[in-house]
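Quick heads-up: structures coming right below.
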Structure I
Amino acid sequence: MNAIKEILFADQDHYHGHVDVRFQDVAKTFSRLQDHRAEQGGAALVVYFQGQKVVDIFTGKKSLDEDWAEDTLSICYSTGKGVIATLAHILVSEGILDYDSPISNYWPEFAQNGKAEMTLRHVLCHQSGLYDIRNNIDAAVEMADWAHMLKVMAQAKPRFKIGQDSAYQALTFGWLVGGILEKAAKQPLAWLMQRYLVDPLELDGAYFGVPQAQLSRVARPFKIKKAQQENQSSSEQKTKQVQSKAQSKPKFSISEKFIQWSGQNPQDFVDAMIPKKMRDFSFFSDQGIQAVIPAANGAFTVQSLAKIYAMLANKGQWQDQTLIQPETFKALSKVQSTRRDRVMPIPMNWRLGYHRVLSMGKRAPEGFGHIGYNGSGAWCDPARELSFAYTHNFAIGSITGDYRLWGLTQETLRCADAVLKGRKGWF
């Protein structure tokens with residue numbers, strides 16, 4: 001109840017930056033959601049509409065001693081999956097690789113253990129069966145070794161017949177896609193990011209593996225006063241409990257058993273999400289931030305994420321540049337599967353590297369993007385010529401995103417509809 005009061009009576013102008021008057025309600029919503037926790041962390045939001053930036057705001061703290069700034073980098077967990085997928089689509093447009101050619105054509109070692117016919121399409125839409133991280137490495141710290149993880153992926157065996165089921169590749173996605181891109185283009189992933197995304201879009205911060213010189217720009221979760229901690233979400237504690245249980249053979253709770261009875265196996269979630277000895281590794285340590293783990297530790301400014309999706313909202317075009325050809329854009333934006341995912345508890349409508357837009361009622365049937373475990377997220381809706389990105393450094397976590405992300409998405413769609421349709425509406 002206190003949390004609801006804090007939002008209802010919050011300051012509506014607690015942010016820095018600029019807002020188009022047509023999207024003022026988005027900024028007010030952002031302020032309400034951040035106001036009561038502004039000393040516990042920071043957040044940023046950017047929205048593009050019809051090719052123009054209409055929201056560019058931020059608030060709160062980057063660290064105990066520093067305020068959030070325009071160029072602050074945020075670790076965005078799975079939000080980065082949409083970025084590396086976008087890079088893959090650009091390379092497909094360039095003719096460097098193909099969605100339906102066997103991966104082994106570019107990466108011969110990958111053909112091991114029944115993967116000779118697996119394609120980039122299978123990986124991008126989570127139909128590869130290669131979602132298991134827990135049983136393929138002995139300790140989470142191995143994830144920091146890029147070359148080692150590519151060998152692990154090459155040797156891995158799918159958990160089901162290729163293309164016959166859907167299972168979210170929560171951690172493996174980045175090494176799979178990144179490995180394919182490197183092998184096909186014969187260039188390092190960082191070089192490909194710079195050449196095909198950062199330079200053309202003039203991004204101000206987008207990394208898989210933050211360089212030493214840029215570490216000071218990264219916002220990290222920080223400890224707060226005890227009284228404030230008691231009001232925080234208990235998700236981090238729950239995550240540690242799950243990880244602790246996972247050190248041995250997991251014992252499933254009543255809710256997990258319900259998932260099992262309904263057709264999902266909670267062991268699939270554990271195997272996809274929780275490497276062994278995860279307690280000994282942190283995505284927010286210098287080692288974790290500098291490692292190349294594209295499915296989980298991408299570091300972005302909110303402006304970079306929003307601009308990438310603004311390009312996608314414009315169907316691959318940006319300022320007289322064609323980054324993605326029309327036929328490639330048509331392919332990437334098409335829903336590949338509506339079947340129930342083995343890992344994700346809600347319908348995802350997987351496209352090629354993206355899922356549906358998640359809101360509190362508004363629909364965006366042509367929209368797509370990706371959220372992160374901490375509640376960051378970015379998406380576009382080509383039908384509305386709209387793109388959105390939200391980042392933060394609060395110590396929270398949920399596999400389906402934070403309610404603030406859903407609420408901000410909802411209000412952004414409503415404001416766009418007020419312009420396009422003359423009324424905001426809720427659905």
Structure II
Amino acid sequence: MNQLKEVLFASTDHYSGEADASFQDVAKLFSRLQDARSTQGGAALCVYFKGRKVLDIFTGQKSADEKWQPDTLSICYSTGKGVLATLAHILVSEGFIDYDVPIANYWTEFAQHGKARITLRHILSHQSGLYDMRNNIDQAVEMADWQHMLQVMENMTPRFGLGEDMAYQPLTFGWLVGGVLEKATKRSLSELMQQYLVGPLALDGAYFGVPQDQFERVARPLPKAPRSNVAQPQKSSDHSKQRKTSPMDKLIELSGQNPQDFQDAMIPKGMKHFSFFSDEGMQAVIPAANGTFTAGSLAKMYAMLANNGVWNGQKLIKPEVYRVLSTIQSKKRDRIMPLPMHWRLGYHRVLSLGKSSNGFGHIGFNGSGAWCDPERDLSFAYTHNFPTGSLTGDYRLWALTQETLRCADRVLKGRKGWL
């Protein structure tokens with residue numbers, strides 16, 4: 001109830017940047033959603049419509065003593081999966097790799113342990129069975145070693161056979177896709193990003209592994225407020241007790257899923273000793289989890305996808321490839337996600353508060369997200385540094401998506417509508 005009051009009575013102009021009149025309602029909602037917490041962090045929102053940037057706004061704190069800036073970078077967790085997938089589609093268009101050729105044809109060592117027939121399509125659509133991170137590394141800090149993690153991928157065994165099931169690959173996706181792209185092209189992932197995505201789109205801020213000279217641009221979570229002096233109950237030191245069932249475990253069980261699948265996919269051992277926001281974590285190449293972007297870079301990339309793979313006269317993705325990447329592979333709910341995600345090749349459906357869209361994109365565990373809607377020629381990106389976490393995105397992301405779609409429809413159809 002308090003959060004609802006905060007939104008209803010919040011300022012509608014607490015942001016900087018530019019907002020086209022037709023998307024002013026989105027800017028006002030953005031302000032309402034961020035106003036009460038603007039001292040706890042910051043956020044940015046960028047929207048392209050019909051090939052033109054119509055919204056580029058930001059607010060709040062990049063750090064305890066710095067305001068958010070137009071070029072502020074944000075660690076976006078799984079939102080980066082959509083960026084890596086886009087790079088893969090460009091390289092398919094360039095002829096370096098094929099969706100349906102076994103990965104082992106490019107990456108010989110990958111064929112071990114029953115993986116000889118797995119293809120890029122299986123990985124991009126989360127049908128590989130290679131989602132178990134918890135039982136394949138001993139400590140989360142291992143994730144910072146790119147070459148080591150490629151060897152981990154080589155030695156993994158699928159949890160189910162091809163075509164038998166679907167399971168979101170929260171962490172493994174990055175090394176699986178990034179690894180085969182490197183093997184197929186004989187180029188590093190950073191070189192591929194620069195030549196085929198960052199350069200052609202002139203993106204100012206899109207990294208898998210942040211260069212040290214860009215650290216100052218990155219928004220990190222603000223320190224937590226000090227706790228009160230009220231005495232806290234002592235935690236038991238008896239480590240032999242079993243882990244208590246959490247509300248998330250109960251929710252997963254009620255949904256018919258196995259909590260163990262969720263834990264194995266999402267929670268590597270030793271995560272308390274590793275942070276994506278540390279210098280080591282930011283420099284590491286962990287494409288499924290630590291992609292670092294500006295909202296403007298994400299929105300611009302998705303604006304290219306909203307325009308069927310073409311940007312400023314450059315055809316980055318061939319029409320036949322675009323048709324494949326945007327086709328839904330399955331509408332069933334997978335083993336990890338609580339909702340049916342309608343997986344495409346590296347993207348999922350647009351999640352809103354009811355407004356329908358045939359578009360696609362990817363959200364991150366922290367509530368960041370980016371997507372495109374080709375039918376509306378619309379793209380959207382929202383980034384922040386608040387300490388939130390959810391498999392299906394922060395409610396602010398859903399609300400901002402809803403209002404962005406509504407404003408586009410007011411221009412296209414003459415009315416906003418709710419559905």
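Tabulated values for the structure
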| quantity | calculated |
| --- | --- |
| Winner on FRET efficiency 1/(1 + (r/R0)^6) of positions 135 and 367 (r between Cβ atoms, R0 = 35 Å, to 0.05) once structures I, II are ranked, highest first | II |
| Comparison of I, II by Kirkwood radius over Cα pairs in Å, for residues 175-286 alone - largest value held by | II |
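Rule-based calculations on the coordinates, nothing more; no lab input. Note that this is a predicted model, so its numbers are computed, not measured. Cβ atoms are built from the backbone, for glycine too; each structure is taken alone.
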